[in-house]
Structure 1
Amino acid sequence: MSLLQSNVEQFLEILRSERRDLLDRLRKTRFSTLKEGYSQAQIVPYSSYSPWIDDLAFSDLHGRILDRTMVDIYRCFELYTLAKQMRLARGDFVEVGVWRGGTAALIASAAPCKTIHLFDTFSGVAKADAAFDTLYSGGEHADADVASVERLFEEMGLRCNIRSGVFPEETLEYLPAEVCLAHIDVDTYASAKGSFLALWPVVQPNGIVVFDDYGFFGCEGVAQAVNEIASSVDNALFVYNINGHGLLIKTMN
């Protein structure tokens with residue numbers, strides 16, 4: 001080995017070592033605890049396989065909805081993959097908490113044969129309660145409207161049923177009779193729990209409910225609601241994906 005090759009190898013090993021050290025320090029990062037029993041730390045997985053990079057159809061769709069969602073690429077890819085897998089399952093798709101329609105359009109694009117029903121207040125976060133919720137006080141994320149979501153779906157050649165109002169109190173009548181995939185992205189304890197309780201009876205066996213906010217700082221109310229649900233529902237499997245999603249998979253009616 002030449003001196004140049006030796007120096008290059010040594011340099012690369014230093015870079016690899018520095019990277020490992022940086023990631024290990026990030027993994028030791030702890031955040032303030034806003035709610036007792038809901039500790040928060042910086043999660044940096046050791047895995048590296050990134051199928052979203054090679055999925056050109058997803059990459060194209062993600063680029064088109066990027067400015068219409070606050071959901072990161074890891075959760076977006078999971079929603080896209082789940083929707084593709086559920087395209088032949090019995091029931092429709094539902095999203096509660098739509099904001100500007102990004103994840104809804106992504107889910108719909110993954111299975112255009114499915115009908116997707118969208119529920120949102122379009123006036124911001126609802127049902128915030130300081131007894132459960134840590135950072136949300138109500139009204140956040142109000143910078144969205146029905147018309148902009150409809151335009152996004154039209155631009156992408158998709159269809160949807162949109163209902164404006166508090167779910168389920170004001171819009172339950174529009175819930176489909178059968179659901180195979182539901183995405184709940186509502187930020188607060190009461191809204192997450194109420195949405196689930198309304199949805200679960202119509203979720204079909206093997207159907208999936210995805211809680212978007214389960215693993216995030218400031219959404220401890222949602223984590224509490226999901227933990228309570230997971231411990232009390234006896235016909236579901238619960239999965240905490242460390243991308244932040246909490247999933248309940250229905251085993252039987």
Structure 2
Amino acid sequence: MPKVKVNDVTINYESQGSGEPLVLIPYLAADNACYAFQVGDYAKHFTCISLDPRGAGETDKPEGTYSTELFADDVAAFMQAIGVERAHVSGVSLGAAVGQWLASKYPQRVKTLSLHSAWPKTDPFLRVVAESWQTIAKGLGSVQEMIIAGIFPYCFTPELYAAKPEYIGQLAAFVRSRPKQPFDAFIRQSNAVIAHDALAQLGKISAPTQITFGRHDTVTSTRFAEPLKSGIKKSELFVFEDCAHAAIYENVAAFNEKTLAFLKRHAG
């Protein structure tokens with residue numbers, strides 16, 4: 001996969017498909033492959049550019065304080081480095097937090113914004129959850145095993161665990177197959193989650209924006225729907241009724257259909 005030097009890091013990325021550029025920003029601890037179930041559909045209509053953020057995958061993991069604003073600065077510089085002036089931008093969870101900063105700070109670079117399982121500012125509950133993930137990762141000595149034991153139960157409904165245990169197992173195997181994130185890099189990334197506050201930035205977002213949640217999500221529940229919807233002028237809201245935090249995996253067909261329809265509506 002290609003790599004490009006941006007700011008103080010070398011960013012690893014992958015590009016697939018043809019059409020207008022669509023930049024996909026991963027969630028916490030994930031690399032570009034996290035959108036594997038979306039790219040197949042998206043790439044029929046868009047050039048999908050998935051990157052490994054600072055601290056994850058095969059991108060550099062320098063020391064220092066990470067923030068969602070810093071991640072956005074990285075993405076903006078990355079776009080410039082690969083010659084993409086303007087793109088559709090999509091992110092899940094941490095990726096959506098980064099998207100808020102990118103679209104508000106670099107509005108000329110964002111044609112549309114897709115915010116999935118997003119939050120504008122970390123609240124006490126989200127802080128406790130993220131800190132528990134740090135504790136589990138330290139206890140297990142493995143970020144990958146923490147994802148499966150600590151993050152998966154927030155990503156999927158109990159019904160999915162009961163109905164499709166083999167699918168949960170496949171997703172766990174997928175996590176274990178990816179490049180291992182060092183514990184210290186996970187702490188820096190998750191501290192950016194804990195510190196996230198883009199509430200004052202929302203009014204600066206001018207791009208058409210799709211906001212989605214899973215009805216059964218607790219970590220970024222629909223408690224965040226109103227501040228996002230009212231804060232972002234050209235926004236629309238959709239709730240996946242049968243999903244938790246990770247609609248991208250729990251109901252792939254519905255997620256892809258709904259999100260692709262938004263993207264295609266604003267293409268051209």
Structure 3
Amino acid sequence: MVFFMLPLVIILVYAFTDNFLRSGQPVHFTINNFLIIFERKYYFMLLIRSLRISLITTVFSIAFAYPISYFLAKKTKYDKLLIVILMVPFWVNYLIRTFAWKLIISENGIINKFLLSVHLIQEPLKILYSETAVILGLIYSYTPMMVLPLYATILKIDDRLTEAALDLGASKMRAFFDITFRLSLTGIFAGSILVFIPALGSFAIPAILGGTDSLMIGNTIENQFIEIGNWNFGSAFTLALAAISLAMIFLYSKLFGLESVYRNQGI
């Protein structure tokens with residue numbers, strides 16, 4: 001227990017003090033480390049940008065994951081095999097996969113070469129080192145975290161419910177949204193937590209694919225700890241990130257109950 005709690009205690013102490021563990025300087029309790037986040041426009045806009053990027057990532061992950069999950073759960077008998085195939089790329093190191101995206105979206109990358117060859121564009125698109133590149137990288141990395149709970153949820157939906165709705169005169173579209181989609185909402189929200197929270201704290205993808213205008217909270221925290229050495233402000237930003245994550249989990253637990261996160265993953 002001490003092994004897990006000690007780092008958290010250290011971060012808590014740093015976040016609410018100044019000059020902690022700095023030889024020869026007095027230590028004072030303060031909340032200024034947190035106020036800086038909201039008082040300085042740069043850090044506040046950084047927080048808003050991180051929330052926006054994470055939200056966009058989550059929305060597109062749902063859009064991509066839902067048809068995949070539905071197909072795996074209801075339209076094929078090879079679902080287990082296809083899930084393994086889907087996860088194979090993610091057995092490769094996280095950083096290697098992220099660097100591979102640089103080869104895909106750079107000005108001399110695969111996408112630009114293809115678009116130029118079919119004359120859809122006249123000059124290479126500048127995707128790399130932008131917010132778009134960061135979002136693409138996050139969607140690619142975290143969409144499987146949306147697929148798994150959605151697949152588990154849709155798989156458990158009884159097909160007889162949809163058949164009954166169709167027999168009673170509902171259209172296929174109406175039956176889908178009234179039965180399948182509604183019953184899969186717990187999977188959507190469980191997947192949203194599994195995507196939104198790690199996307200919000202991501203620092204490797206923004207550092208590799210993004211530019212100075214697409215840095216996120218994780219990059220600032222890393223910068224404060226490693227380069228600047230301001231552990232007090234870095235700890236405060238870390239706790240602010242943790243508070244946002246806990247708020248998301250609390251909201252989910254009130255709506256659906258935390259046990260559904262594990263249930264929707266087949267745990």
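No lab work stands behind these numbers, since they all come straight from the coordinates. Given the structure is predicted, the values throughout are model-derived calculations rather than measurements. Cβ atoms are built from the backbone, for glycine too; each structure is taken alone.
Annotations
- Mean count of other Cβ atoms within 10 Å over residues 42-49 derived as 9.0 - corresponding label from 1, 2, 3: 1
- If Cα extents along the principal axes in Å, for residues 26-97 alone is computed and equals 65, 25, 22, the structure in 1, 2, 3: 3
- Calculated for structures 1, 2, 3, relative contact order in percent (Cα under 8 Å, 6 or more apart) is largest in 3.
- Value 35, 23, 18, calculated as semi-axes √(5λ) of the Cα gyration tensor in Å, assigned to which of 1, 2, 3: 1
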